[in-house]
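S.K.: Next up: the structures, one after another.
Only the coordinates and a few stated rules stand behind these numbers; no lab work does. Keep in mind it's a predicted model, so treat the numbers as computed, not measured. Cβ atoms are built from the backbone, for glycine too; each structure is taken alone.
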Structure P
């Protein structure tokens, strides 16, 4: 058997490990007595259009065709609807031939990295980053190169980025709004990032690709993060509907390879080939047809904004140092002791479950997923206050 795969199977991500721990605590104490902030699982319902679309498809479509295979890269009509929405929303040229339907962002990233990377190539990631990036990059045969961002707001460190680019650099993988910090990218940063990547690509006599992981695009509480294909031609978008439509369990998303990408037709062919090699073809047909009908819709994210406002303000009042998020649904809290693991372990005494930041490529913090019911946040506040009092003694 494959020893590496066995090891991965026996060592789940820290997020999943804490989530499974929470299930045991809830069975023992009752769900209402455990403050589980471990998993980024949307807590607001999908817009009515999602269920309506599914019901209408089942009622009106022939069952055989509805549940049958689509084209390997996805249904043509679905891909056209998504391409049209990209043009309408962002002013970016897009066609059905630029879209590849996937089983969510994880599949999109895995396929894209496999399409771009040869053994030993380097892929830069910005820390903090989603832990599974390490697995996806290694699976593509590439090497992860971590580039720090600048706390407390975790903005881009352009000097660090420039010095990290080498002869082996193939891509930069970014995620805005960011998991775990909630940071967003400004238009000025987008401009500067495009300039840097163009200059370094010119030096290397080949493109450095920018991979944008965008499951949280619609979850912004101010100005949305810029759409990077409009700032840098060699950008590939990896998207998921999991958060925007509150359908994480349905695993549906897409890859967008804009026509502006250098060797774009070959890159798209490599995406198709990578999907084929890993069995990521014909994304779930029912959900493809459903998202076609809901491509402009989003869940009501005002509930997340309400949670964010309460949680952030109350934790700061207690004395916690918290990065104020502009997007996604996470708070990034600095450990009062400077040790994120110690902080999360001590919090368990109060049935508070958070994820230590070591998993995200940075030490000394904890991630709180506030995509939970408002009442749970209210009920958890005395526990957070008691936890802080321990550190003040």
Structure Q
């Protein structure tokens, strides 16, 4: 960030990424998490259109945008620590510990697809690279995004089958299980999934961390008209999204498993296009949008709030809606929940400077130091 002017792009980026994340995550909260890891089942035309759009427009892209923002956040934290005279190493260590704790609780209690724990682990590696020059960091970031994407694409082109007894157990727990039984199942699923997510998604996330930090160190995050953003939306947005949508259709409508690899491979291209598009719309907001963007800045509270509310709606211990609604309706519910959370946080932020979970994370981050 240059001078005293607040960067606009991160606010828009966070707000848009939150909607992309929730329409992806809810497909694994409201329906089978285990079967969905192979290929989400579409039982109707409405379901088919929904999974086509979700996978084509948001799958793998939303978390990439969020990961990019993680690197941007590190850059801002470094500047803040320097300005306030805080020991950055201690702040960053505490922050990663806080994210690790949030991630472990989130994954076990609400959503086994949690990414925060992975962010805490790979984010600790990012600390070692913090003083690299932007050019060197960009090259490493690009390599870390591309290599695991290729490996994951190979895996996704020939997914294995989930044992029927495991999916039957999942259905029994999610449709009739109590709170404790559901938590135990989620904790086991989380323990099994986390190493896989760390290897495949964690490495790519670290790549996007590097790219986000490089964008801050180079001042690119403030240069909304920079030629790089122009080229990103010109050469990546339409081709990346078009290829993703085509591959998603071939996967879900025609059952072509190899198309899952194409969706994965097109994701970094689409993400770059999205970044370029977000740069184009990141302009000084009016009063209402300004409040919504500020609420979106409480992304940790929104992200965790999404899982807490949606897992309650769809679990047997809550409203028991698991696998009982069309996918389109589920996606609309998720969007509605996110809108409600953003409005609620906009009101909250009228009285408090931070969202509730951001306040807790900040307390952990600045433990032992005077936070100003």
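S.K.: Identify the structure, out of P, Q, from whose coordinates mean count of other Cβ atoms within 10 Å over residues 64-71 was calculated to give 12.0.
M.R.: P
S.K.: State the single structure among P, Q that was used to calculate FRET efficiency 1/(1 + (r/R0)^6) of positions 112 and 136 (r between Cβ atoms, R0 = 25 Å, to 0.05), giving 1.00.
M.R.: Details: P: 1.00; Q: 0.10.
It was calculated from structure P.
S.K.: Also, I was wondering about something else. I have 0.55 for FRET efficiency 1/(1 + (r/R0)^6) of positions 24 and 312 (r between Cβ atoms, R0 = 30 Å, to 0.05), calculated from one of the structures P, Q. Which structure is it?
M.R.: Attributed to the structure labelled P.
S.K.: Assign the value -24500, calculated as helix-only ellipticity at 222 nm (-39500 (n - 2.57) for each DSSP H run of 4 or more, over all residues; to 500), to the correct structure from P, Q.
M.R.: Source structure: Q.
S.K.: Here P(r) over Cα pairs in 10 Å bins from 0, in percent, for residues 184-239 alone has been calculated and equals 24, 51, 21, 4, so which of P, Q was it run on?
M.R.: Going through each structure in turn, the value belongs to P.
S.K.: Any idea which of P, Q comes out highest on distance in nm of label points 7 Å out along Cα→Cβ at positions 80 and 344?
M.R.: P
S.K.: Comparing FRET efficiency 1/(1 + (r/R0)^6) of positions 144 and 176 (r between Cβ atoms, R0 = 41 Å, to 0.05) across P, Q, which is largest?
M.R.: Structure P comes out on top.
S.K.: Taking 31 as the value of relative contact order in percent (Cα under 8 Å, 6 or more apart) derived from one of the structures shown (P, Q), identify that structure.
M.R.: Details: P: 24; Q: 31.
So the calculation was done on Q.
S.K.: Looking at structures P, Q, which one was mean count of other Cβ atoms within 10 Å over residues 104-111 calculated from, given that it came out as 25.8? Please list the in-between numbers first.
M.R.: On the way: P: 25.8; Q: 20.4.
Here the read-out was taken from P.
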